[in-house]
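Next up, some structures in structure tokens.
What follows draws every value from the coordinates through simple rules; no lab data is involved. Only a predicted model underlies this, so the values are computations on that prediction, with no experimental measurement involved. Cβ atoms are built from the backbone, for glycine too; each structure is taken alone.
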Structure 1
């Protein structure tokens with residue numbers, strides 16, 4: 001299971017008890033590798049209304065059980081509770097099953113919740129549709145949130161617009177964040193100078 005993308009913490013209806021269960025589940029998963037014990041804690045936290053717990057139950061359903069339907073329901077619960085990571089994963093799942101409009105809506109929600117990946121993916125959707133000003137603004141938001149893909153795509157747009165200095169800076173940020181392709185883009189840009 002991939003580690004979820006961090007997003008700004010949101011208050012949870014279950015309060016400290018739900019947050020404690022959620023955090024204990026994270027420790028069990030990432031320190032001990034105990035998916036079942038983590039899932040049991042997240043079920044409790046989810047029942048208390050914790051968005052992150054719902055999202056993580058979706059991750060378990062998707063990655064461990066290959067159950068896309070259960071994952072989508074859990075991601076949607078997380079997103080409804082203000083979890084940007086839930087909205088982002090909901091968008092990825094909708095995109096995977098070919099629901100472009102639903103994916104865009106979920107990425108927009110993730111972006112509105114401050115999620116870097118949501119902004120980056122929304123930028124790609126907008127760019128593909130030819131809404132270049134809006135796409136660049138989404139990539140800027142993703143980059144500001146520390147997203148490597150957002151910085152890389154921003155660099156591509158800046159380079160296409162003739163802003164070599166801006167593109168170079170964006171590619172460097174993408175490189176620092178481990179974004180694939182950033183090194184090649186930097187070499188290409190520098191060799192053209």
Structure 2
């Protein structure tokens with residue numbers, strides 16, 4: 001069964017760019033600018049002055065540019081003649097560059113059991129050091145099953161042994177605490193050593 005919807009179609013994308021990742025909010029361009037006057041800056045960056053909006057749009061169309069509102073909070077709003085497609089591209093490029101420079105801290109998890117042997121603990125601690133070197137936080141979990149829950153103190157001994165093995169390589173953000181059937185601890189490194 002086909003459904004037919006009656007209503008007004010949105011044609012906003014023809015007139016303006018509604019910002020996703022590159023432009024925050026809505027940028028009004030050309031005929032979407034609804035104020036009577038704008039402060040106009042031409043394509044070279046020279047100040048033209050306060051002009052009627054219709055005249056500014058006509059000037060932009062004659063020169064083959066778009067009229068883009070760059071400072072909507074000003075009185076009157078500041079508009080510039082520019083290629084809007086190029087403007088969007090440059091803003092997207094700047095956003096990508098900024099994203100490359102930021103470091104996302106991840107929380108890695110290392111799970112051990114109360115009966116984990118010394119050699120395996122050494123290996124787990126080496127993995128923890130590697131994660132901390134990469135700038136991530138590490139959650140250490142000692143999980144219990146069945147009758148192991150009766151001897152929670154064994155889990156705390158495993159955690160203490162891991163603290164001794166790691167030594168100065170890790171700082172404790174959240175010390176060991178019991179959460180359900182596990183004891184958890186969160187480690188981080190303040191600075192790279």
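From 1, 2, which structure was distance in nm of label points 7 Å out along Cα→Cβ at positions 44 and 108 = 5.7 calculated on? Structure of origin is 2.
Computing mean count of other Cβ atoms within 10 Å over residues 148-155 gives 13.6 for which of 1, 2? Going through each structure in turn, the value belongs to 2. Among candidates 1, 2, the computation of Cα extents along the principal axes in Å that gave 81, 58, 26 used structure 2. Given a value of -23500 for helix-only ellipticity at 222 nm (-39500 (n - 2.57) for each DSSP H run of 4 or more, over all residues; to 500), point me to the structure among 1, 2 it was derived from. Answer for the origin of the read-out: 1.
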